[in-house]
Structure I
Amino acid sequence: MPAWLRKLPLYLLVVAVVIWIVAPFLWLIISSLSYKVDLLSIPLQWIPRRITMENYQELFLYQGSFNVNAALFTSSIINSMVIASVATFIAMILGVLAAYALARVKFRGSDAYMVIMMGAQMIPPIAIVIPLYVVLRKLNLYDTYLGIVLVYQSFILPLVIWLMRSYFATIPAELEEAARIDGCTRLQALVRIVLPLSGPGLVSVLIFAFIASWNEYLYAFIYSSVTAKTLPVLIGEFSTKLGLEYLRIASAGVIASLPPIILALIFQKYLIKGLTAGAIKG
C-alpha cells in the first residue's frame, strides 16, 4: 500500500478539524460583509452576491438611538486594549519572577504552593463573583481600569507562572551558576542569562495571557458599567426593540478577533518555537 494511502485517514481528519475550526470564523466574516436580506435568503447564500462595508461603517459612525453608538464602541476598544495590555504586562512581570523562584529556589512548601495555585483554578469563576464585587465596591475600584486589571490577575497570573516555570526548568542551571561565579546576583543571572534564552517561551506565554484577558467576559460584564466596559461586553449589548443586530455583532466580532490574530501572525515563529521547546510541558 502506498505511503500516502496509509496516511489518507490522518489527512482527512486534519482537513475536517481545520474546517471545523475555521468555518465559523469564515461565516462571521461573510455575515459582516452581507446585507441582511441576502443573509436570510432561502436557499442560503454561502458566498454573498453583494458585498458591503456598511456594517463596519455604522459601528464607527452611528450616532442614533441604537444601544451601542459609535463613541461607546470606540471607547470599548480602547478599554479592552488598555486593560488587556496592562493586565498582561503586570502578570508577565510578577509571573516570571514567581516562576523563576519556583523553578530554581527550593523552599519549604514550594510543591504544595503549585498544587494549591492550580487547584484554585478549578473553582468556578462565578463562585467568587460576589466576594470580589464587595471588595471592589469597598475599595472604590468598581468600573475602573485598575479594578478590572486586578481581577484579571486571578486567572492570568497562575497561567503565566505555570507555563514559565515549566520553561525555566528546561534551561540548564549550570549557565546561571557560571554567571554567579562571575559575580552576577541571582536576579542579574535571570535578566542576563535566563530571559534571553527564554525568548520564545516568553512570547508564547505573553500571547496566551493577552488573549485570555482580551476575550474575558464574565468579570468584565459584572465589574464594569460604563467607564471600563470592554469590547466583549459591549458586543453582548447589540440589540434593538426588533431583536439582536446580527450584522453589527458579526462586524464587531471580526474587529474583536483582529488583535489576537495579528499577534499570532507577527510572532508565529517564536510562538511555534516556544511551544515545541517546552513552554507548556508539565
Structure II
Amino acid sequence: MIEILRTTKQFEIFRKIYDEKSVGFVPTMGNLHKGHLSLAKESLRNNDLTIVSIFVNPKQFCPGEDYEKYPRTLGEDTAQLKELFRSENLMNSEKRLAIFAPESILEIYSPGFSTVISLPMLSNKLCGLNRPGHFDGVSTVVFSLFSLVRPHKAYFGQKDYQQYLIIKKMIEDLRLNIQIVPMPIKRDNDDLAYSSRNQYLSKEERIDALELPRTLSEIKNIIKTNIWPVAKVKMDALVNEKLANKKWEYLKVLDLVNLEEPQEGTYTVGIFGSLKLGNTRLIDNKLVEIKYA
C-alpha cells in the first residue's frame, strides 16, 4: 500500500498507526533519480514502513541560488516510487510506503520559527565555504523531519559525504535513537554521479562535467599505487594544476572521519571535488585507503 500525505496533521495521524513497526526514512527534495530510488529500495527491503519526504527546503539555499527554479516534480516522483514498490513485488505484501510531500512551507516551519541546528566544525569547509548557512539549513530541516517521522533508520547517499557526516554527528550529539545508513553513490554509464542538477547542463557542459569523476579517479589511483609520502607529492601537484582552472571550487583529500587534513594514523581518505559549469555546481567524491609501506 502507498500513501501520499500533504499536511503535518495528516502525517501525524498516519504515523501513529505504525508505532509498533520498523520505520525507514529517506529525506529528499524530490526530482528523484536513481540515487534516491536506491535509498528507498534499501529501506523497503529492511523496514515495515518506508517514508520518503519530498520538500524543497528554503533554508538550505543561499542568496542567488536556484530555490525558485529547483525542479518540483511530485507527479513524476510519485510515479517512480509506485513503480519501485511494484517492481519489488510488494503490492500484496505487508510492507508500506508513504510519501510525505508538505503542501506548504508552513507545514515544516511554523510562523516565527527561529531554531537553528548548527555543527560548525564540520560545516565550515568544502561546500560550506561557498555556501554559508547551507548546512545549518540542512541539519535544521532534517532534525525537524526526524522529530515528525520518528524513524528507526535514515538513509543518506554518500555523494554529499559532508552532509552525511553532519547528520551522523547531529544524531550522536543529540542522542537520537536513529541508525544512519550510508549508501554508495549511484553513477551514470559515463561515471558522472546522479544529481537532480545534472539536467541543467548543456550537452557541452555535460561532457566537461566528466572532468570531475575523471580527476577524482586519477587522484585515487595515485594514492592506491604509491606509499603515502610519494602519493602526497604527486597528488598535490595534480591538485594545484587543476585548481588553476577557476571552474574548480575545491579539490581536496581529507580524513573521512573529521574532514581534516590527513595526519599520521589516517588510513582512509575522501577525495572531494566541486566543479562549477555555467550556473550549475556539481559535487562528487571517491574513497581510498592510504598505503604507508
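For this structure, a couple of remarks:
- Of the structures I, II, the one that 40, 28, 16 was derived from, the read-out being semi-axes √(5λ) of the Cα gyration tensor in Å: I
- Given 3, 16, 28, 25, 18, 8, 1 for P(r) over Cα pairs in 5 Å bins from 0, in percent, for residues 116-187 alone, calculated: source structure among I, II: II
- The greatest value of mean count of other Cβ atoms within 10 Å over residues 84-91 among structures I, II is that of I.
- Value -11500, calculated as helix-only ellipticity at 222 nm (-39500 (n - 2.57) for each DSSP H run of 4 or more, over all residues; to 500), assigned to which of I, II: II
- Highest-scoring label, criterion being distance in nm of label points 7 Å out along Cα→Cβ at positions 76 and 148, among I, II: II
- Here mean count of other Cβ atoms within 10 Å over residues 12-19 was derived from just one of the structures I, II, and that gives 12.6; the source is II.
- For distance in nm of label points 7 Å out along Cα→Cβ at positions 180 and 252, the highest value in the series I, II is held by structure I.
- Comparison across structures I, II (criterion: relative contact order in percent (Cα under 8 Å, 6 or more apart)) gives the highest value for I.
Readers should treat all values here as calculations from the given coordinates under stated rules, not as data from a laboratory. Only a predicted model underlies this, so the values are computations on that prediction, with no experimental measurement involved. Cβ atoms are built from the backbone, for glycine too; each structure is taken alone.
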